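A.B. asks: There are structures below to look over.
Each reported figure results from applying straightforward, stated rules to the coordinates on display, with no laboratory input. The structure presented is a predicted model; accordingly, all values stated were derived computationally and were not measured. Cβ atoms are built from the backbone, for glycine too; each structure is taken alone.
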Structure P
Amino acid sequence: MPAPRSKPLTRWEPMPFLVVLVLLLLTGVVRPDGSPVLVWALVVLLVAALAWLVFSLVRSTRRANPDAWGDLSSLDGIELVEAPRREREVRTVVPVDDVHRHQPAIELARLHGGTEQSAVLVPRASRWLSRRYRIGVQLVGGGRPRHAGFLRRDAENRWVELLDGLRDRGAFARVPAIVTGSERPYGVELDLSGLDALEH
């Protein structure tokens, strides 16, 4: 099966809130002295929606690794598949998107791991309130993962099937990374040349 590109509506964070809101608005239309079938149907739907909302809030507090947004809390229990740099005449380097949102995390990774370190690629990551799945980039300098951004769209399209297949087996690819810049704003570049060997 192809890798999913977006979250199902049932797993999208705002959906339980939206359903409860719509049902609460309907309580202003369905009058208590109206049709008992409509009143009881609305009550049942509202109770079910509230139960779904509570369940989703409880589920979001559980500590999964990676969590619902693709962030790793640690490398413990994670199977890492190494994709080391391959020697080529032309180097394959891909800049990471959204680094401007993660400057403190990148700075900490640079302090603990230096400018040259490795990064774990986490498929089915996403930004808060976004349905679109992306491939998260977790710098692991110093042994602790720190979210640095997401794989660029063209690289994501090229590697999403391979990386999602690894995730289905409980494994994640680790690639070489370079933190660019001597002060903020930092950039992050990935060498994805080793993914070719994993694909074959």
Structure Q
Amino acid sequence: MRKILNIAFLFLFVFSINLFSQEIKVSSVSARYSGDGAWKDWNISYDKGSGSYTTMYSGEDAWKQWRVATPNSDGSVETVFSGEDAWQYWRFSFSNCSGTIRTVFTGEDAWKQWEVTDGKHTLKISTVFSGDDAWKDWNITSSGGSMRINTRFGGNGAWKDWNITDNLPGVSVELKTAAVFVCIYSGAVRIRR
């Protein structure tokens, strides 16, 4: 009996170490290039590696489909609908996680509040402030913590570089990456139109 308990304890210990070692925090996002097309290609920095957001196509509809890479997996984010309001509802898919990204409200200010869910966790995303520069500062919250995302610089190029303070334990890196997408999308694509 003691041997079984020791084996069970060892298994639980190894599982716990593996669980905590998988915790990956997002630290920053930056446009890879400069110029008019800079919003199409991004570097994502994590405490355990790097990743990217890259549009799949060029042209006017480039913003509708994205390849996304994290240290754990590759995936995609794409709009669910077409037309004027296509930016309000997205689907993301990774090898180990999938879900939706939606605006909470409709109308002109819909881009200011979002929900991202994978069926297990729901993250609420909202601008910290209101007004013309609201897109520069975001909160991502769940029942267990929060992330703060804000532009690193001011001026016309503020949308190109973002600082991230990640205090969302127990949330997959894929779900956090899908949530961060909302902030850079709103700053770089939606607001710049």
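A.B. asks: Work out which structure the value 27 belongs to, where relative contact order in percent (Cα under 8 Å, 6 or more apart) was derived from one of P, Q.
C.D. replies: Going label by label, the one that fits is P.
A.B. asks: While we're looking at this one, here's another question. To which of P, Q does the computed value 2.8 (distance in nm of label points 7 Å out along Cα→Cβ at positions 86 and 158) belong?
C.D. replies: Q
A.B. asks: Another one. Which structure, out of P, Q, was distance in nm of label points 7 Å out along Cα→Cβ at positions 94 and 142 derived from, given a value of 1.0?
C.D. replies: Computing distance in nm of label points 7 Å out along Cα→Cβ at positions 94 and 142 on every structure in P, Q gives 1.0 only for Q.
A.B. asks: Out of P, Q, which one gives 15.5 for mean count of other Cβ atoms within 10 Å over residues 78-85 as computed from the coordinates?
C.D. replies: P
A.B. asks: Of the structures labelled P, Q, which one yields 1.11 when Cα Rg over 2.2 N^0.38 Å is computed from its coordinates?
C.D. replies: Q
A.B. asks: Something else about it: Which one of P, Q has helix-only ellipticity at 222 nm (-39500 (n - 2.57) for each DSSP H run of 4 or more, over all residues; to 500), as calculated from the coordinates, equal to -5500?
C.D. replies: It traces back to Q.
A.B. asks: Figure out for me which of the structures P, Q the number 3.1 belongs to, where distance in nm of label points 7 Å out along Cα→Cβ at positions 102 and 150 was derived from the coordinates.
C.D. replies: Only one of P, Q returns 3.1 for distance in nm of label points 7 Å out along Cα→Cβ at positions 102 and 150, namely Q.
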